[in-house]
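So, here's a batch of structures to check.
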Structure P
Amino acid sequence: MTPRAWACAGLGAIAAVVVWLHAPGLGTPLFADDYLQRAMLDGTYPIARAPWNLYAFYGGAHELGALTASGTLPWWIPPELRLSLLRPLPSLLLWLEHRVLGLSLFSMHLHSVAWLLAFLASFHALARRLLPTPVALLATALVGFDVALVSPVAWLCNRATLISATFAALGLWGYHVHRDTGSQRAGWLCSAGFALSFLGGEYAICALAFVLTHELVAMQGPLPARLRAASFAAVPAALYAAVHVLGGYGASGGSVYVSPLESPLGFLRGALVRVPSMLSTELLLLPGEAVYVALVERSPLLFWAVVPLAVVALLVARALGNLPAPLPRRFAGYALGVVLALLPLSGTVPGVRLLLVPSMGGSLVLAAAFWGALRPLGDAGGRRRVAAWLLALLCLPLALLHLALSPLAARAQSKAHRDDTARLIRAALDSEIDDSKVAREELVLLNQPADLVAVNYTVRVRHEHGSPLPKSWRTLASALTPLTVARVADDALELRSSDPSTAFFNYDERRQENPDEPFRVGQRFSVPGLDVEIVEVRGWAPSRIRYRFSGSLDDPSRVFLRFEHGRLVRFPLPALGKEAPLPLGFP
């Protein structure tokens, strides 16, 4: 076989293994934001969305009234909340699949697998440009085995990450061809790749980091020449940023997202702990969420993340130094690019699903480092030979971690994502909601101990499976503590925190970090059919809230529900003047 045939065979074998790793994801049901997008496509979302704008979940204060009136958002949401993402290409593909082609869920997952294969092909082309063929295949295996692919393949809404990464790799390939050969055509291909990557979503900004750090570290020559080369990627980024800002897109105002434009200090504070958390996931496969919590709380367990991370960084730096010039500078630029690529992602809680584009750079750096660790073994003698073998042996656990443990983890997480999602759906369908009456009923969930997506998750799941939507839907509170329900009037009840040390919404970091925005005694909120008053406050958060409805609580069309491990079960209200405990029902 020719070298090209061997390379194609190797790539095919890697692709086959990667598809097998993600095969369980083909059976994953709709999940979380998928249901909001289905509502947009089917016309049941409270605000109409264009086919290219299905990632605009909450557009800001001007949409809050319609979203809270429908129950899509609860009454306590701050008016500055915005979760509106500019991802026109993935949005149009979802519209095409569902509204035009009428594809089954399985066929939509096959579409995601096609993007997975396209991603592997475009990344391998990039790796071949930077590395010898065997090492490029190693880099392709590293990125293909990465757990960061699980969510983009199994979760339809998150396919946007895969689309953006595919074109980002193509854009980076064009950039390197342009820098190596001076080809203007390759430069324009770089621009086209980055433009398509940005049409896929904001993750493309992470790929821009690799261009900037490569020009900064690896390239020499006049600054204007380096700026011109970077502009092939930077101009599409600037155009995307302009549309993003002018269109009012972004994610801010909630407990999960911090905008660098609206809260620069909060964003930087978060980056100091979130970037190291994501690096530990990228290099050591540690759960970034756990490392993040350890960093925030200064846990002694932090030692077991920070020290190995420092050791790995030293090993990689030493191994890259064994590569022939100019590769050490090139991959030093990519290593710095991985860190810089994590910065745009540090406005939210760390998670492996965020890391696909940074993982492209990480896989290239690790493959180059493994090559650098093995390269001196045949040439060194004496003490240098001992040092070379020691470096190779020290890198061996890292190689096993990424080439053996990571694919096993990817396969396991693909299965877990499928099974956990199916379990949530079974629980929603098992809820105590009467489909023969629900269209005439007002459903009231007393406490939702989960995130915003779960606020109307149950009714959306049931509607997707053929059940009618309720006449109205209200969520009264979100607290990670047992509560007490008190009947204070024929048309009013109160929810009180049962634990003197806790309060409502006490998991909300955004409010904890912004004491200028506390809840106040006597503060009132209103949505159709419901008036809310803050009666007592503990610190910044309510500990007692009164709810007055538009009619008697005994109205048979008003159904009160409580959360019980994913199911919604009916809650009998206490008599007038009496109280009843409300269990947490979670986890």
Structure Q
Amino acid sequence: MKQKTRILVVDDDAHLRKTLADILRVKGYETVVAANGAEAIAAAKHETFSLLLIDLMLPDMSGLEVMARIKAIAPLTEAIILTGHASMDTAIKATGQGAFSYVLKPYQMDDLLQKIKHGTEHQLAQEEILRLASFPRLHPSPVIEINLLGEVTYANPAAEKLFPDLISQGVSHPLLNGLSGFNERRSCMQLTDVFHEVEIGTGSGQATYEVHTYCIPGLDLIRIYAMDITQRKQAQADLRIASIVFESQEGITITDSKMAILRVNPTFTKITGYSDEEAIGNNPRLLKSGRHDAQFYAVMWESINRTGSWEGEIWNRRKSGEIYPEYIRITAVKDNDGVVTNYVGTFNDITTSKLASDEIKNLAFYDPLTHLPNRRLLMDRFRQALASSARSGRGGALLFIDLDNFKNLNDTLGHDIGDLLLQQVALRLESCVRECDTVARLGGDEFVVMLEELSEHDVEAAEQTESVGSKIIAELNRSYQLATHTYHSTPSIGATIFSDHAESQDELLKQADIAMYQSKQAGRNTMRFFNPKMQEIINVRAALESELLRAFENRQFHMYYQSGVSSLIR
């Protein structure tokens, strides 16, 4: 919106002052009045005027002095001197001192208005000239002018600072490359509104400039505006890269600082099942599986807040309800003040690799037929059990189990039937032990049961082991249904006790193996301890239990009265 032209009317004649102000307002000017020089100068200090209408003779000072002092405040302000015939020479002199014109009293209003119009137009033209003249000088980017000979005739401060050798090199300077050879006016006109990009080496690397050229008609000059677009080009490249990355095979989630989802990529939808519309505006908690406790998330956010990122495996839930594993990296995005503005999560569905990893683990540590721990896992657990026993003083035991006549089964009914037996034996063995114990298959028909947390006393530990061994024998003696065949099998078991003694793992396994062969030599379907003394204790105990049971069945118990015992009871 164009502002009204403001005029300051200075005259000590109140009637004339008011009349002029009223007429000028009607003509569309904005007016301010002053009765003397002091009022006029005070007004000029607070407002800007395009034109002064000032009486040459004022009560406190001359109109020329007022004009000079106001021009010192606002140099572009024009002035028209109002004077009588007696001051004609002085008025003419005033034009030489900076007044735009003068008007003799009594004046013709049309003549005065015409001069006011010309004066305000002249003031606007002077402002425009100054504005245009100051534009290249104040422009933050290089502005250069060259003539048709290729000589630099002007370089603004920005150009001189960035390219100190510009004037000396002329059009051979890399910034002006391609602008030489213009020796005809039409060549200048052909460069109107033409631009190209140029890369220039700087102290900090390469900079890209967008160079615009314009012809200045009548002056045979070419004006060049050079804008540094290095950051813009880098931003465009970053956007292209970001666009490619966003379309990658990784799922991407972008949230605001309050964890509201702003954007997801197509892979996010492919993995989770949630579309853009379903995800945007929600919290990533909509994927929460419930498999992680509060402590897990507390540790995760502590890392994000402290280091700016976290990565690891996490279980999430698809829209379908399926729980799946993913590997995710969460990064906090901060502004220049270090305040978090966004969070970016990139993740992969690792279901396939997780299954492969689990399968590799199973192949490495578990028997593929029975899914029991294999020798490698048994030995690892055995090592831990020995260390635990040494610390706590509590005992443990190894039971080496071999199925009697298993080879005959394979030879007569085939290996498939033999495998069925091994699978059922594995299940029955697991049912005979506690959760802290281990059942392992070494290969063929050989199994090992490792018992932990037994008594710290060897005899009691042996009794506990014998109890488990008896349970195993009874369980494995039950008939098996193998496809269409009903089969009976018995085990031979060898046992050895371990605690804080110095025997190695291999030595203890060898002891259990030797004891197992002793049980086979004893007629199979039985258990033997490697330690003969321990076996003797167990045999005596077993014989005593058998005799007591037989005596009870045959009513061979008798009660005898002993007076000493009776008195103690009382």
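Read the figures in this text as sums done on the coordinates, not as results from a lab. Since this is a predicted model, take the numbers as computed values, not measurements. Cβ atoms are built from the backbone, for glycine too; each structure is taken alone.
Here Cα Rg over 2.2 N^0.38 Å was calculated and came to 1.06; which of the structures P, Q was it taken from? Source structure: P.
Given that mean count of other Cβ atoms within 10 Å over residues 92-99, derived from a single structure, equals 18.4, which label among P, Q identifies that structure?
It was calculated from structure P.
If you line up P, Q by distance in nm of label points 7 Å out along Cα→Cβ at positions 332 and 404, the top spot, with the largest value, goes to Q. Among candidates P, Q, the computation of distance in nm of label points 7 Å out along Cα→Cβ at positions 340 and 420 that gave 3.4 used structure P. Kindly point out which one of P, Q the value 15 was derived from, the read-out being relative contact order in percent (Cα under 8 Å, 6 or more apart). Corresponding structure: P. Among P, Q, considering only distance in nm of label points 7 Å out along Cα→Cβ at positions 172 and 316, which has the greatest calculated value? The structure with the largest value is Q.
Taking distance in nm of label points 7 Å out along Cα→Cβ at positions 12 and 556 as the criterion, the largest value within structures P, Q is that of Q. Please state which of the structures P, Q yields 0.70 when FRET efficiency 1/(1 + (r/R0)^6) of positions 252 and 284 (r between Cβ atoms, R0 = 35 Å, to 0.05) is computed from it. This value belongs to structure P. Of the structures labelled P, Q, which one yields -14000 when helix-only ellipticity at 222 nm (-39500 (n - 2.57) for each DSSP H run of 4 or more, over all residues; to 500) is computed from its coordinates? Structure Q accounts for this read-out.
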